[in-house]
1. On Kirkwood radius over Cα pairs in Å, which of the structures labelled 1, 2 is highest?
2. When FRET efficiency 1/(1 + (r/R0)^6) of positions 125 and 189 (r between Cβ atoms, R0 = 30 Å, to 0.05) is compared over structures 1, 2, which one is greatest?
3. Which of 1, 2 yields 23.9 for mean count of other Cβ atoms within 10 Å over residues 141-148, as computed?
4. Work out distance in nm of label points 7 Å out along Cα→Cβ at positions 61 and 85 for each of structures 1, 2, then name the structure with the largest result.
5. Who wins on relative contact order in percent (Cα under 8 Å, 6 or more apart) among 1, 2, i.e. which is largest?
6. Tell me which structure, out of 1, 2, gives -27000 once helix-only ellipticity at 222 nm (-39500 (n - 2.57) for each DSSP H run of 4 or more, over all residues; to 500) is calculated.
7. Out of 1, 2, which one gives 0.60 for FRET efficiency 1/(1 + (r/R0)^6) of positions 77 and 181 (r between Cβ atoms, R0 = 30 Å, to 0.05) as computed from the coordinates?
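Every number here is computed from the coordinates shown, using simple stated rules; none is lab data. These numbers were taken from a predicted model, which means no experiment stands behind them. Cβ atoms are built from the backbone, for glycine too; each structure is taken alone.
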Structure 1
Amino acid sequence: MSGGASKWADLGPRMGSAAVMVVIGLLAIWVGGVVFGALVAFVTGLIGWEITRMIAPDRDVLAAALGAAMGAAVFLAGFLPGGMALLLLFFTVMMGAGALGAKPDRVRFMLYGLYAMVAGFALTAFHAQAGLVVILWLVALVVATDILGYFAGRILGGPKFWPAVSPKKTWSGTIAGWMGAALVGLAFAPWLGGHVIWLSVILSFGSQMGDAAESALKRHTGIKDSSNLIPGHGGAFDRFDALLGATFCLYLAHLCGLWG
């Protein structure tokens, strides 16, 4: 296979898997409530399972147990006030870290596990408090960032954005992602206000940092994909790392009073 063809080899499986995820995701967003919360909790549990497997590859039973605990905690947190919900998530990740061995592994699990659970909880809270338009905006800006970055990076190429962490990402793809997110913000401005245009660009960068954070963990552990659950995408963490990053950034903005 030629070099030009090989760099598009994953496009077919990637698009097919994406279509299935879009249908399931949109249905859950539309129904909302317990259905949406359960889907987010399930995906968070998968990500917790993958994080544990990457950090402790020889602990399959532990990985399954921690993934289930993280998913359950995110689901239950959706029924609690914000402060109590965060305490539950923190307690869950601390208990999970205690089951791991070396201190660096425990610290790594705490950072990534708490980050994933807080983002999952925030996603369900945003849906419950602000409605489906906010979730559609978040998903749309992440998708626009990913798609435009994917195609611009492969067509235009150019200097790498952060080669030490994410060697495939280019500045052309990064900037194209920001532009796509700004257009998404412009489209949602009639419902969410004009400030979502610049906020979309910031969250686009947050989504890219979410991708970089996962890439850093994979490079540290020497693993190419978090798992092989999703054809063309790898694992749940591979697919939703950008959404985690954007949602986490929006939640921080909310806590700081920058977004109501």
Structure 2
Amino acid sequence: MSEKINVYSLKCEVKGKVQVPDVFDTEYRPDLIQKAVVSMQANKRQVYGSNERAGLQTSADYFGRRRGTYRQTINRGQSRLPREKPGGGGLGKVRKVPQSLGGRRAHPPKKKNWIKRINNKEYLYALESAIAATNNVELLTKRGHIPPNLSLPLIIEDSFESLNKTKDVITILTKLELSNDLERAKKKQVRSALIITNEDGGIVRASRNIPGVDTVRLDDLDVELLAPGTHAGRLTLWTQKAIEKLSNTKFENE
């Protein structure tokens, strides 16, 4: 993509133009995007199941022989269950079995590892495809966004990164015709705009209380932020330096 695109000022006036990165020409691959997001979500889950030794880490044992030991349960009116070994050769409390205090569970859940692996090149291609999808008006509309009547990708000057007040961020997003999307996120818990910056000069803290809005540095960008719920086409606002850095980024699968 050799064209240049508008860069807007904080007053929503065209301040200049910047080269659109070639990554926005990437083919839309919903299958890879879904695979990448599912893999990320699965890998965040804790391994399910109890410790295999839970309830069994005790000195308790079965003592039922008539000879050869000082600890016996025979002819003492005691059940033949694993018991602790206190000092003096006697028998203590019942342990290990499910019906005992601190014993193992009768039918514990089977341990399950939720990890889903994805090839590194597949993930990188999914990331590129998700980035390109932010420029697709049809996909944005399918996600419920209301695209502004401005040039896409939507780019703002770098001073936006230094804002440190929530009301200032909301004012600028409103000037950029994103107010309808913000209002939609207030009424319903949905992901609204994604703000991608080069550095954090205060914008992350200033925007974190805006419902539905996520702010992330380009270096920390992932597929799940670009395609929440595996559905690509999120309304995205870039800062100029983030776009310029994206142009110079070399992905391994290229």
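1. Values: 1: 18.7; 2: 22.3.
Largest calculated value belongs to 2.
2. Working: 1: 0.85; 2: 0.50.
Largest value of FRET efficiency 1/(1 + (r/R0)^6) of positions 125 and 189 (r between Cβ atoms, R0 = 30 Å, to 0.05): 1.
3. Working: 1: 23.9; 2: 16.8.
Derived from the structure labelled 1.
4. For this comparison of distance in nm of label points 7 Å out along Cα→Cβ at positions 61 and 85, the top structure is 1.
5. Details: 1: 19; 2: 24.
Between 1, 2, the highest calculated value is found for 2.
6. On the way: 1: -27000; 2: -7500.
That value comes from structure 1.
7. On the way: 1: 0.60; 2: 0.00.
It must be structure 1, since only it matches.
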